[in-house]
Structure 1
Amino acid sequence: MNNREEDTLRPEYSADLIKSGERGKYATRYRKESNIALIEPDLHRLFQNSEAVNCTLRKYAEEHNMTLA
């Protein structure tokens, strides 16, 4: 385990390079291009994993005559 005071920055990365970074630079593009849906806490109790969500959505689509193609 690292001591918090220990410098763990690799020599090939200068401190200036790290400081010049932009936090969240690609966040908007990632959200736009990903297929991740955030489940709110109350729903997470019912749908605890991707399989449960997908199964329920497929059943819903089938019951409402929605095509999956």
Structure 2
Amino acid sequence: MPNTYSQISIQAVFAVKDRENIITHEWGNNLHSYIAGIIQKEAMPLAVGGWKHHIHIFSECPQYYVFLT
């Protein structure tokens, strides 16, 4: 029986309330690192970044989530 390979990537975008420019450069990098650390507990973060009013998260979905459905 052949092996099965599946890879699912997830992209999420979060915006701050009213799209206000409140994510400053001084602590924005720390915020992105913190979010990547949270994701790393369950999945593999591929990219975490953003701008002054939103954050992009791109990560792989863990294998055990893929086969639950």
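Calculating Rg/Rh (Cα atoms, Kirkwood Rh) for structures 1, 2 picks out 1 as the one with the greatest value.
Matching task: 12.8 is the computed value of mean count of other Cβ atoms within 10 Å over residues 37-44. Pick the structure from 1, 2. Each step should come with its number before you reach the end.
Details: 1: 9.2; 2: 12.8.
Clearly, the read-out refers to 2.
When helix-only ellipticity at 222 nm (-39500 (n - 2.57) for each DSSP H run of 4 or more, over all residues; to 500) is calculated, the result is -8500; to which of the structures 1, 2 does this value belong? Of the options listed, only 2 reproduces it.
Every read-out reported here was derived from the displayed coordinates using simple, explicitly stated rules and does not represent laboratory data. Since this is a predicted model, take the numbers as computed values, not measurements. Cβ atoms are built from the backbone, for glycine too; each structure is taken alone.
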